[in-house]
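Read-outs: derived from the displayed coordinates by stated rules, not from any lab. All figures in this text were calculated on a predicted structure; none of them were measured in a lab. Cβ atoms are built from the backbone, for glycine too; each structure is taken alone.
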Structure I
Amino acid sequence: MKNTLILLGLFLPFTLHANNFKPYIGADASVSIMDFTTDTDMDENFTNITINAGGKIGRNFGVELFYNHAIANDTTISTLYDELTTELGFVAYGFDIFGYYNLSPDFEFFTSFGVANYDFEITQEYTDYIYGTTTQITTDENRVSTRLGIGLMYTFSNQPVSLLAQYQYIPVNTNIINTISEFSIGFRYSF
């Protein structure tokens, strides 16, 4: 098994180059809108940062690995006697497969399908002012989910930089979140 992985690592770059593989790196800033399973006072909008590495294979196909980190949101509900603070955050990593469709020499429409692991962390802290006690509970929930996306990409003429805007639909179906709608803008730098 180890020898197979070593040989794959040695020969894969040559095979991809022969198939017109154009590698890139990139970053995205996005807003994820959560569809919670129940009514809640928690903020449904999350700000995310994503780093990407991938490549285009030929004119109409591409693959991409990504790591996404959402900035945690917290909500506090207070009374004269107690307080409950809930914090929700997540990270995701996975891959997407892209289909590119040229609209003009510089613009491309794309669709994507991917699979990702979503790791949600929920921390709740309850403070009882009467008894002076604080209790904290942290729950992790992992979910592997598909991702479906569409977007537009603009590539600067004779430059290795592209800008993109995309929408992704993610049906995570956890105990607290049904779906995620993600809107992002970003760039790709090709080698």
Structure II
Amino acid sequence: MKLKKSLDEFMFKILRKFAKVKEKTLHAEALVRDDMWKKLQNLLGKGYIWFVVTPANYEYCKSYFNIKQDKAQFTHILAKRIEILKKYNEEIQLHIHLCNVPAFFDNKLQDEKFEESMKFLNSLGINPTKCAPGWRQYNDYTIELAKKYGIKWIYDYTKNPRKKPVIKDGLIINYYWKFWHDYELI
């Protein structure tokens, strides 16, 4: 079993080296940091899908990226920067961290995070149809909520660049093998 896994890893490594990236996707999590925003502006107009966090993930961003703003300031800066993305006709989609441990998923918390995220994006005139769940963690209830809010695609990571999308409960699970986090650019 270990040998097969090692061979698979080796094969995927070679495939990824030569495979073409179908879509350039960026998980924008730290864009409220001024140092990060300066770097991200170099990506404007380069054809990325910008999966952006929302104020629903304020606590995550605060601890993970050492955000100093309170939630109101965070929300204001985030909205201003997303408006700039819109001016560049960037594709803006939902990036949402629900829970990092599948056994701890909570439907009520998912409800709250999805509702807050969608209200925020809708208030900016954005109606996302794609969602990249943070930590690549989601469950069947996440899919139900995604459909409820008009999401058509869930973007999920895979090591296999040849893995094809699948349809699950009317939603397309799109597997991608390469994505970037904004904070990796520092």
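Taking -3000 as the value of helix-only ellipticity at 222 nm (-39500 (n - 2.57) for each DSSP H run of 4 or more, over all residues; to 500) derived from one of the structures shown (I, II), identify that structure.
Details: I: -3000; II: -12500.
Source structure: I.
From I, II, which structure was semi-axes √(5λ) of the Cα gyration tensor in Å, for residues 83-130 alone = 44, 13, 5 calculated on? Mind showing how you got there, number by number?
Details: I: 44, 13, 5; II: 26, 12, 7.
Only structure I yields this read-out.
Between I, II, which one scores greatest on relative contact order in percent (Cα under 8 Å, 6 or more apart)?
On the way: I: 20; II: 25.
Going through I, II one by one, relative contact order in percent (Cα under 8 Å, 6 or more apart) is largest in II.
If you rank structures I, II by mean count of other Cβ atoms within 10 Å over residues 75-82, which sits at the top with the largest value?
On the way: I: 10.6; II: 17.0.
Going through I, II one by one, mean count of other Cβ atoms within 10 Å over residues 75-82 peaks for structure II.
Match the computed value 3, 17, 31, 27, 15, 6, 0 of P(r) over Cα pairs in 5 Å bins from 0, in percent, for residues 27-98 alone to one of the structures I, II, and report its label. Working shown, then result.
Values: I: 4, 13, 19, 16, 14, 11, 9, 6, 4, 2, 1, 1, 0; II: 3, 17, 31, 27, 15, 6, 0.
Derived from II, not from the others.
A value of 40, 19, 13 was derived for semi-axes √(5λ) of the Cα gyration tensor in Å; which structure in I, II was it taken from?
Derived from I, not from the others.
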